[in-house]
Structure P
Amino acid sequence: MKLPFGRLAVIGLSAALVLAGCSDGDSSPSATPAASTSSAASSASASEAATATPEDIAAVGAVKVTQAKAGEEPVLTFTSPLAVTGPVARLITPGTGAVLEEGQSLSFNTVAFKGSDGTKSGTTYGDTEQKITLSASSIYQELFDALKGQKIGSLVLFASPTQDTDGTAITMLTTLEITAAKTPDPVLARAEGETVKPAAGLPTVKLGSDGKPTITVPSGYKAPTELVVQPLIKGTGAEVTATDTITAHYTGILLDGTQFDSSWDRGTPASFSLQEVIAGWTQGLAGQTVGSQVLLVIPSDLGYGTTAQDSIPANSTLVFVVDILGIS
């Protein structure tokens, strides 16, 4: 079952840095809308990434990176076409802030260029910063090695083979300027907080002893045309933003009661960016707090739309119960 992931806003930015964060593996959550994952993210994994050659390292070393001052978009100058067979990371400018530590959530600005022709693929400067977790299990080992032990403010150049939006094999050259680092709070085992009485007429939820929800859709329930967001438990943790990466347990069913996915059945919660999920998840979970349990009833236009996804038919209304366990 696929995650509720949609396509990242700008191909080649944070997607090009991630290993398997948006894969179809059963260890990840499943959810809803713009169901295709970023080709860059889905094509890369720790086991599949080829090792860079000395020629690759030399080619990336020859790229000129200029930045007028910290916080301004860097300019990359290189001879195209530039292609690498494996990922290469290179520290451009050391930071002067606090030391980066493994497991932290890093905020960064980034700009990406296609090695094939030198065109700019996208930028976050002047827009929304991206986030990644500083972990060798979630980003390329080469990038992890380049960042660990550096400081906030560091500027790193990263090059990796990936795919363009049309599936063409290309090399993406991406800079990361680290702007902040946050050590995540401990992850909860299940939602905890104040019980909230739901509105009448909604799908009902009964919790098992382990916390897994059983969702029952009332007879004659009419599919809503707008997103339904009903907190069932109000947590006391940090407020989730639309750009956060969260850890959550969830169960999803169709209106006929068919369960199509549940992290509870896999025995482990899932972590994913709210920038990469379907619109119903992003809109429904942003503004909620850690520890909360939320019932989402998602119209098809905020889910997978007219595209069938595995056991989810096209034009399906989706019902989820999500426990927000932490912000990573």
Structure Q
Amino acid sequence: MRAMVLRAIGQPLRLESRPDPLPSAGEIRVRVEACAVCRTDLHVIDGELPDPRLPIVPGHEIVGIVEALGENVSQPALGTRVGIPWLGHTCGHCPYCNAGRENLCDKPAFTGFTRDGGFATHVVADAAFAFPLIGFDNPVAAAPLMCAGLIGWRSLRMAGDGLRIGLYGFGAAAHILAQVCRWQERQVYAFTHAGDAVAQEFAAKLGACWTGSSEERPPEELDAAIIFAPVGALVPNALLSVRKGGRVVCGGIHMSDIPQFPYSSLWEERQLVSVANLTRQDALEFLAIAPQAAVKTVTTVYPLERANEALADLRAGRFQGAAVLVP
């Protein structure tokens, strides 16, 4: 197999050849067809997430074909196309797992962070955390659904049932979630970098009823806001844009420090919450909804060997939608 490997924090990934991995009991080996590139991958490479396993193969938005089964595995069957997300394993017996909140497991494993991920030709995964992608015939189009889609869906569920939804940072997750909101007959208000006419036009094409900069106030108070950009300074802005009783959801795994803000911005029962990881139930729900909502991902494809270029382009905002690596 070939893999792009992170050997030291802050260093470029290195292309390496390795023996094909063998699945252990309860695992499967997947031939990777596509792996989307997530901002979380940048957080791992930059050392903004503590204690990654090094060396590590990043990548956690994986689509591929099951080609080997470990002991005691019958499903997903050989030849099945599956998706592999960020949450790669849970202990199954801590208080959070027992309460149906496996996203908060005390002893989890994360794909591309504590176990090797999908910036490779092959990956080994826990069979219980690989989702059959029946009817998803385009692996490149499906790959961003495995994190941008799943985390976006969990964020929207946490935002509540309000009609007016603000999306701060119109990247991979927001471009999927805007389509889901449109299908649900909600109104999307898209917040981007000041003067980013390209992103605002992109959001409008995907159904946003209003676009503007993250410093602006929307023309109407929002029922909820979801922050995907890893910028803590957006939290006070978002709180000022939601109505009384509204909710601000921080959808990223990492964010810069939130600046001090007056209590009056939070008062009147506004809520500030975060999203952590995902559950398998989130995946089952979203993978059923995405076809109904006719979600179409916008992707820029890079060969595996150009993973560093894809990461640099993501950092610089040089594309709309999601980057996807193809071995």
Structure R
Amino acid sequence: MSDVLIEVKNVKKYYRKGKKTLKALDQVNIEVWDNEILGVVGESGCGKSTLGRCMMNLIQPTEGTITLNGKDIFTLSKTELKEIRKKIQMVFQNPFSSFNPKYTIRKNLSMVARFYGMNSAETSRRLEELLEVISLDKSVLGRMPTELSGGQLQRLAIARALISRPEIIIADEPVSALDVSVQAQILNLLLDLKSNYHQTMVFISHDLPVVEHICDRVVVMYLGSVMEMGTVDDLFSNTAHPYTMALLAAKPRENPDVVKEEAQLQGDVPNALNMPSGCKFHTRCPRAKEGLCDCEVPALKEIAQGHVAACHLV
């Protein structure tokens, strides 16, 4: 097993709304290993982005701990937190809102470098290095964000995240706002960062074919909880949880002549303010057993080494 860089342990994130509680994250336990791309997938509202923001210390969990290299990121002083910020960076979904439109690209990136203590000469050298990494000409530094395409801006957003030489990048839906042809370029860039620069990443997405292409391990989430977790091969070839099966069945067909199983999801996602009892997925599960799935919360069970699922019927 690789070294653990980030450990998320028993993390809960609750929001109060009147007398009710919205459980955005509910007892989440995951690890991010050195030099891997960990995928986090699930339907909208499952807690993927909340988890990413907790790992960045942009929001604090209600309970639980998140450690980076063994240090609890929520108990650090301001000075220690600034050092941690260098080690974990984020790439957001919409590249057009990621840059201040009033400033040139050079100024947008230079402000980040200055924040981390680089002088003018160091900043210039670092920006030139990163432009080579993301395959953009240095002429883009003098342009305004509105003059660039979404693909160019997302490359620059990745470069900005790399300025401080982080140990981990959290990419929150980094290609969903881009054209398909541009998506491929960004995904290949992320793979190059992993293979050439030993870059560890958390890749948040709802696009299973993309996750299958780029990730080493995958976490499947539903209503704030982990349903299944394992390697890409385990999850896509030896699927255990009915929810994961339904997500895979809903993937678009790559070959129109291939007959594939229809999606098995029933009904809509329950109201997060009124969670079902027992297994959260039992109201939509075709295999749910009355008296079991609707009464008891399933624990994560190990199916094979490193492959776990939260299902009574596994």
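Just so you know, all these numbers are worked out from the coordinates, no wet-lab data involved. In this text, all values refer to a predicted model and were calculated from it rather than measured experimentally. Cβ atoms are built from the backbone, for glycine too; each structure is taken alone.
Work out which structure the value 1.15 belongs to, where Cα Rg over 2.2 N^0.38 Å, for residues 114-225 alone was derived from one of P, Q, R. Derived from the structure labelled R.
When mean count of other Cβ atoms within 10 Å over residues 162-169 is calculated for each of P, Q, R, the greatest value falls to Q. Among candidates P, Q, R, the computation of helix-only ellipticity at 222 nm (-39500 (n - 2.57) for each DSSP H run of 4 or more, over all residues; to 500) that gave -2000 used structure P.
A value of 66, 40, 34 was derived for Cα extents along the principal axes in Å; which structure in P, Q, R was it taken from? Working through the options, I get structure P.
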